[in-house]
Structure formats: structure tokens, C-alpha cells
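Pasting the structures here.
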Structure I
């Protein structure tokens, strides 16, 4: 998938921009806080209907404005063109349109524009709570598996409804209604569990290969998928834990409690990894996700690299440069504070690249 044109109005500090992009490499140079990450985040928004860095839509609108608008014109390898439009207004439901037709469900859009973003914020995949790693699994699988995404939506709704019943202290719980929501949780939860397990089995060797290539070491990396469904029947657990759930006021059993433990040398990397190892880990994780989407999808994903070269030694930077400059990658957006790493990437390409300066939200192409 190629993003040919992007129009931005009031997206964070980007007040107004009209941009045309190279189908290969687009580089954004500027100091920290100038708006480089916001530009990449706007591209991400058009793929996922949400910001990469801020889940609250109203907070991405420029502070002096009441509305934010994004419009992207895309082109796929199959020859189809897609125009994606989004408008976010304060205290109103956001609009999201494909070729001027508004979506009934935003989930229908996920996967149309496959995309992988790599950012310093991805360190949260290692240091953050288990919800960060479940989110990675959900976003990775949902881009190529609509059945998984539908199951995830239905499971989440059933879980929320079960929790509402559990929190109702004013009257006795309607057991029939409780069982109805449990039945839906069980059906969708078992499917989610199977698909997560299958994804991890296929994904792990791809990830191992990327980590070995970037780190240039013999370090062993792996995952441990921890789920209550590994060793027990979901229905039996829900019924058994009802008294505890009623006391807690929420559901303590299910795939919403799953954990993807990330290991380095057999130990949790969050405990033993250095800054360089952590960064190599999540960069490898995301590049492996890109490769997996490339294998399973009908169009090449867009790759966003946001300031990823800092705190990596020269050898690891060189390997990343080799990878993203090589065959198999399509359109790439890269932000950085200096030209050194970017120039090394550009040296390996056919010079079909656009370079932009970003200063206080103003984005201008540099003619070279």
C-alpha cells in the first residue's frame, strides 16, 4: 500500500499541511518536539482509526481548534485507489469514511491499510503491564484476520456486560443473563486463545531471525504464552470463580488476563535486558510483524520508523539500515533528529526519496 497524498488540519501541532510522498522512502528531519512524530502518528491514525500515542481523540485536536481533519489518498499493488477521511470534533462522534462512504463500524476498516510503526514508545511492550503485550497481539493478528477481530469485539462486549452484572449490588444477579454472556465469552475466548497460540508459534522463528541479524550475537530470545486456558476448561473456570468474581465485582478468568512473556536467555527481558538489548528486541519484534503481514496479506504494509536509531550501537544501526533498504519493504516513513542514519539508508536506495524539514509543525520538502 502506498500513501500518495496526505492533508492535515489541526492534528496536534500540525495546523495545516498538504503533502505528496515518495512511493519508497520519506524522511522527516527536525529537533525533538517539532512535530515529526505527530506526522507519523497522523499516518497511523488513517490505518487504525486511533492515535498511536494518545487513546483520547479530543486530545489530538490542536488546542486552539474545535475540529481536526485527516485525508489520505492511497494506492495498492492491485491497482485500487482508496481515499480515507477522518474528522474529529470536540464532544461529537468522530467520522471515518472510505471513498466518501462512512463506516458503520470502525472495526471494518482495520486491515485495509496494513501498517507497522516502530517507536521509542514500544519499550512499553517490555517494561509495561500485560495489557501492552495483549494489545500487540490483538493489533498484529487483527490486521490479517477479520474473524479474530470480530471475536475480540464480541468477547469484550460480553466481558463488559458480565462485569456490569457482577457489580450490581442492589439486587440478585440474573443467572440466566449471566450465563448468556458467559456462553458468548466462552465461544469467542476459545477462538481468541487458539488464534493467539497459532500466531505465536508461527511468529517466533521469524522474530528469532530478525533479532539474530540485528544483534549479531548468539543471544537466545523467545516467548512464553501464559493463559489460564492452557491447562483448564474456560466454562469450568468461569462457573468455579463466580463467587470470587461477585466479591471482586469483575471477571478474574479469561483471555483478557493472558500474558506474553518476553524472554532473553530464558529470563524476562524486562529484568535482565540493557537499553540496547530492549531496543533491539522491540525493533526486531516489529520488523518480524511487518514480515508476517507481508506473507499473509494482499498488499505490502507501510512502515513507520520514529526516531529508532538512538541508543543503538553502530553495528545494530547498520543491520537495521541493511534490512529496511533491502528487498521486501515498500513505502517507508522515517523520522530522526539528524541526517547520519538517514543518509546511510539513502545511499543504499535508488534515490527515489523525499526529505522534509519539520520546524514547529511546519513541514517543507527539502530539494536536493
Structure II
């Protein structure tokens, strides 16, 4: 056997050992720790919890921040691990952070709508944060669908909001070219909801699986095999994997509004979206706005998010684009080094 043959044989053995180790790791289903930044449950109902994070440093801001997460996946992606935690980074900058953590709706919540989420649940939490801090106004800070809901809330209740910070908001869906947007435009959501009452997690998994089929379905596992000896890589992979497949159902009436009114008919951008008796008019937003967009976002096209700056009436408004993806914007080393310092700087000058 030549030296080259021996080298190839050894390489194959190494590769096989990596594959075996990877299979063992995935089959064990190890518990992965996420959302570990210390917090207290301030308020809890059947459909949400309001978390208050404990200060890590002396506070520098008198204006508390309420983070509104999306109704898709789980909010711990904002606190994935200590060195990639959106929440922890803001805490270390001296901000007082609350998080609206959504629970899973059931079939009895079929008729829960955006009116309930915005005018009841978010409003309840805003008032609790105000009372906790004797604050006349707070900063409202949303992510993805949570950004859209935060914009809706601000348009209706601006007297309670000092600043609005949005990350990848869904606004002008006519400019959203993602797979998710295209599926939404073709989906018969009325038939689905009338049958089972909610949008089950399985339907969301189907959407995710066709976003980037090679990268998300095959290539990521090749990368895991190649890096199976790298503990930091493995732990990060498992946390992201846990988050991707930890998807709650969505209440029937809510997902109908999201698909029919926002994606198919673009009513939010047209200022025709209704919450109960109210019509959302984004032009009524006058508070300082920071809109953060990912240039490589495959879940919400940046062109869909940018128009928020164009429709609001705020004189103090800023749009910042970053060369990363939807999750990379909030849960990556890039986010820690590039995104969060700018967010903190913007907030500090507008929070005292």
C-alpha cells in the first residue's frame, strides 16, 4: 500500500468516526440550555408571560424597553447563549429590559385576533412596565412579526411610546419576494383554519424546509460532521436547531389576518388594516424610529421592511442595513460586534 493509499484510508476512518459521533449526538437529544439570562416573571396569562430581566450593570437609561417577540418560533433566540444574546448585550449597556414571551394557543383560541394581541396583551404589558417604573412613556422594540405588531400599537397608542425600534418588520408585502411570502399569497388559509382552528407547527416546518433546501436540509449536517470536534460550533448548532423546530401553533383568526390582510392584500402598508373598530394608519407614528434590516434576509425581504421609514411621520427616523441574515441580525457574533453597539448608541441618546 502506498503512502497516498494509507493517507486516504486514514482520512476515511476519521470521516467515519466523525459521522458516528454526529449520529450519536443527534440521537441522544441532549438538553440544550437556552434563555439563561436571569429574569423574573412579572405577569402571566394563558397566552403570554411578561419577563423582567435582572440588571447586570448600573442602569444608564431611565426609559424601560419592552421587547415584543414574533408569534412564530420562540423568544429565546434573543437570549440564545451568553456570547450571542441580544437581551444580555442590551443589559450590559445599562438598559432596563422586559420581554413579552408568547405561549402556545390551542384550538379554543381560534378567534383570538391581532386586536387581542395588540390592543389587549401588548397594551396590558405596556401599562405594567409603565407602572413598574413610574414612566410616562417606554421604548417599544419588536422583532419580525413582533415589529409589525409594535408599529400597529404605536400607531394607536403613541401617547405611551417614547421610541420605536423595529427589526425586520413585515410592512410592504408587495415587495416581499421570499418563499414565505409567495407561499402565503397562494395559501387557502380560510379552509385550513375552518378545519382545525389553528395553524399547526407542521405547516410552518413545511415552509422552512423549502426555503433553502440544500443549505438547511443537507449542507448544515455536512458542516456539523466536519466541525463535530469543535465544542463551540456544536453547541451553537444545537441551540439554533432547537429553536428552528420549536414552533408554536398560531391562533386561527390571527393567521387568517396575517395571510389574507397583510400578505395577500397588503392592508397594513395601505393603512387599511383593521384592529377591531380601529384602522391602523402608520402615518400617525411620530415618535423616534430605528428600523433595522438584514440585507441577506430570506424570511422577510429587506425591500418589505424599508418602507416603514417612508410611511411614518417621524422627523427623527433612521434606517440601518446590515450584511447578514434574519437570525444573524440578532443571534450571532456579527450581531454582537456590529448591530447591537449601534442600537445601544441610538437608544442612549433618546432614553433619558
Structure III
């Protein structure tokens, strides 16, 4: 039961079409027009789309060619990450005025735990309203927010009244809300998983709730227990100000497709060198090497190997990546290669519970 769990007041803040909105903010000529941040070349990919472009089906991670086909009037704008980071820092400064428990997910979204906050405000909903207003004042940009008892529900809620809105799911509304929720709206359920759930007769949270944990484990593996719990309002993940990375990676998309492993070795060496640089910068090492291959038809293949020891050097990473490359025959010409390292030495670091967390269950909630 939800009442038996530590209840928190969690806000998920998500900027509205962040990269595209920054470009429209800085260039008034782009306002009200369909724009895409990214490259317009044959190999280009949309990093972000304005709401005007989304009406035509343009979305992030879409091929620029397809995006232009969907929206002939689409304007492509080159990404300016230094500018996005600059504004992101201003947004985070606003967050820290309310709480130190801020967990950034990216430049444009974050979780905030305001159960105990610097303003002494018992209402998480009013705090979210204040934060969105402050962000608008500081940056000229709109943000949306979701407010509830845990990170999962807050994130789902933040998408309900976008753009420039917020949604609160009170503790007594959680179960009913989750039961009525379309399974595609569950955070963590992608297109492939949704299709699989449809075939099993799972279309809503209510349908999901009828399935036993053994059934879900059998069909969805490790994710089974996650689905079993979240539909019951159980999500124990805390807001972690210093997120420990689960993996570190690097990848490259090529101007011309590569059709032979021989042509890929030089590229893999470059990718391994970049990965080594990132690992050394953060003093991280790992045991599991994963090779990512995206073919010209956009199908994705990953191959992994776990070693007995931690590695971080380019030579050892490349040696394992080569082994994985030759593990199977190529299915097609290749447009992207990537290498990532997981099972990191940071996985051993566990955050201990604080005295504050132990009293959360006794707090009276006012959302």
C-alpha cells in the first residue's frame, strides 16, 4: 500500500522544446515558425523540434531527410550547446533556491525533492508554480512540471499539460490515475514494449495491474518487477543530487556507410580514444564493453562482453571492441558505431539513508 511507503513531495521540471525555444528566443525571426535543431544533411538528425514543427510529426532523433519530407517549410538551425548550458545553469540556480535535492537528468529537465524545502512551503504544487514563474523571469522560457509522491509519477505528470503547464497527482489520486493511464504513457515503456504488452492484452495500467509478478518477469525479464511496482504507486528511487553514471560511451555517425569490418577498425580506434578521454576525466573504469552498430536501414545491434577486471585504457577497450565486431557477420552496411563501458567501479558506491529520509513516512502531506 502507498500509505506504508515513505511519501515524498517530488517535482519533475521539464523545459518546453528547450533547444528550439532557445533558438526562437535569441532569434525573433524564428518565432512561430517550424524549426529543428540539428543538421540538414543526408546524415543529419533532429536534436529538438519546435512545437510548430511537431504539428507535422517532426520529433527528436528523426532523420533530417524524413523531417523535411514531413514539413517542407522546416528551418534547420545548428545546435549551440554552450548557449544551452549557459541557460541551463540559470535554471538550476533557481532550483537550488528551493532545495539542495536536485537531480538533473539533462540540460532541460530535473527532479526536485521539496518534502523539506528552503522556503518552508508545505505545498509542492505552489512551489512548482513559483519555479516555473522564476524560470520565465530569468530566461524568458517556459517550463512544465509534474508533482507527486515519487519520481515515476511526477515525470509522467509533467507531460500531461505541456507546454507551459503543470499537473499534480495527489497521494489519494495515485492508484486511480495509474489504472486509467495508457500503457504507452508509462515512463520506460517504449514502442517495442508497448506492442508486446498489447499482444498480452495490456492496454492500460488497470490491465497491467491484473498481471502477477511471475507473469511479468517471464515476459519482460528484469523489467517485470519494475512494471509490477510502479502501477501500484511504488517507486523507491530517491532524488540523487550527484547521479552516479551507469555507463560511459562514445559513438560516431559516418558520412558514408561502411561495408567492411576492415574499414571500421580505424573508426573504432578513434571512438576508443574518445572513450578513454572521458573515463580519465571522471576517473571511472568498467568491466562490461558494449559495441553498438547501427545499420543503413536504421536497425540496431549491440554486442557485449564482461571482463574479470576493470579497464579504462584505449588499447584494452579497442581489443574487446574488435573481438565483438568479428563476433557476428555484418547484416548490412553500417552508418554508426559506438562503444560504451558499464559495470563501473562507481556501482559499488551506495548512498546511505539519512535521518531525514527515516522520518518522511510520518510527514503530513499538502500538495
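Every number here is computed from the coordinates shown, using simple stated rules; none is lab data. From a predicted model like this one, the values you see are computed outputs, not experimental measurements.
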Given 21 for relative contact order in percent (Cα under 8 Å, 6 or more apart), calculated: source structure among I, II, III
II
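Check the numbers for Cα Rg over 2.2 N^0.38 Å, for residues 43-218 alone across I, II, III and tell me which is largest.
Values: I: 1.25; II: 1.12; III: 1.20.
Comparing I, II, III, the top value of Cα Rg over 2.2 N^0.38 Å, for residues 43-218 alone belongs to I.
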